[in-house]
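Below you'll find the structures, each written out as structure tokens.
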Structure I
């Protein structure tokens, strides 16, 4: 039987695009010594729709409610993080916060171990020779009308 590291992980993430900014977490791959950013979200549980997982994850991570979820697409991501191979199927969304005060903050505290804060970043800060945004392919999804 494969270990949990040998399985494909289904996740749901959300960009929370507001003006030209998205809400992302900063992290570091300690093996590659690479700083990168990724939108918030997390695992989809058995018998849970991706949109339900997204609402649950954002509630757990930020203690915020969301609305107006818009499905942007699916990405498949195979990568190595801290020397460990990973494989994800990612349901990518955009949505809005019910509490509009979130958009006025530069950073938002994350209530999950391993993450300190989410930060608003301009989409134009990401790309080749710029800041790294994962998963690969998300910039293309965000550029669609």
Structure II
């Protein structure tokens, strides 16, 4: 099961990148539309909050990009460590890792402080790594 989680953590960003690459090449086959539509189920995909490459908007926003880019790193690190985690310890790590993302969201929405997509992505990295790490550690072999 853990190998499937690791494969999924790695395949997700690769699939998003492949869809973006296909759209950049102006081929835009049907499968890229499916990827963008599926990504839209978990991401608002607002143009002002998404990276754009050569005029093509990425399938997910800057914050989601940070989460998805970091997930494979967290999954790989978890696979390399053998120690099992308790639910309490996992919850504490997730809460700690979520702090930069939460602070970013509050600063942007409550305080009105503008942020770049790069800032959103970077501040989401710890949470993306922690979620994948914890999932791999708490799922039984």
Structure III
């Protein structure tokens, strides 16, 4: 019985104290904050480019913006294709890879991607719960 109690307490500690911090990357942490940031500023930009290296970001943007599914589908929905596919978009959002050196940085486009794609200094860096960089926002 004592071993069961110790094991159960260990489980609770791992689940409630360690899991969120140590595995926030596995749970795509930071998308909600990123969408809220982008939505609050989308009127300032002609387009917002979101990197597909963020693992299907269009799904999170559709969910957190509560974009109308019928409208999304009437505009073509999600288009499958190669890594350079440029047809996945809705509203001001465009989902594709970011090639920082080849992008036009004129202040009309907001870029959202991974720390490896967008160099510092950034407008905003959203960290994982362990403090490492998760999502970077820049112009």
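We did not get these values from a lab; they are worked out from the coordinates using the rules stated. Just so you know, these numbers come straight off a predicted model, no measurement behind them. Cβ atoms are built from the backbone, for glycine too; each structure is taken alone.
Match the computed value 2, 9, 19, 23, 24, 15, 6, 2, 0, 0 of P(r) over Cα pairs in 5 Å bins from 0, in percent to one of the structures I, II, III, and report its label.
Working: I: 2, 9, 19, 23, 24, 15, 6, 2, 0, 0; II: 2, 10, 17, 20, 18, 14, 11, 6, 2, 0; III: 2, 9, 17, 19, 17, 12, 8, 5, 4, 3, 2, 1, 0, 0.
Value 2, 9, 19, 23, 24, 15, 6, 2, 0, 0 for P(r) over Cα pairs in 5 Å bins from 0, in percent corresponds to I out of I, II, III.
Can you say which of I, II, III returns -4000 when helix-only ellipticity at 222 nm (-39500 (n - 2.57) for each DSSP H run of 4 or more, over all residues; to 500) is computed?
Working: I: -4000; II: -24000; III: -8500.
So the calculation was done on I.
Starting from the value 22.5: which structure in I, II, III was mean count of other Cβ atoms within 10 Å over residues 9-16 calculated from?
On the way: I: 22.5; II: 17.5; III: 10.1.
Label of the originating structure: I.
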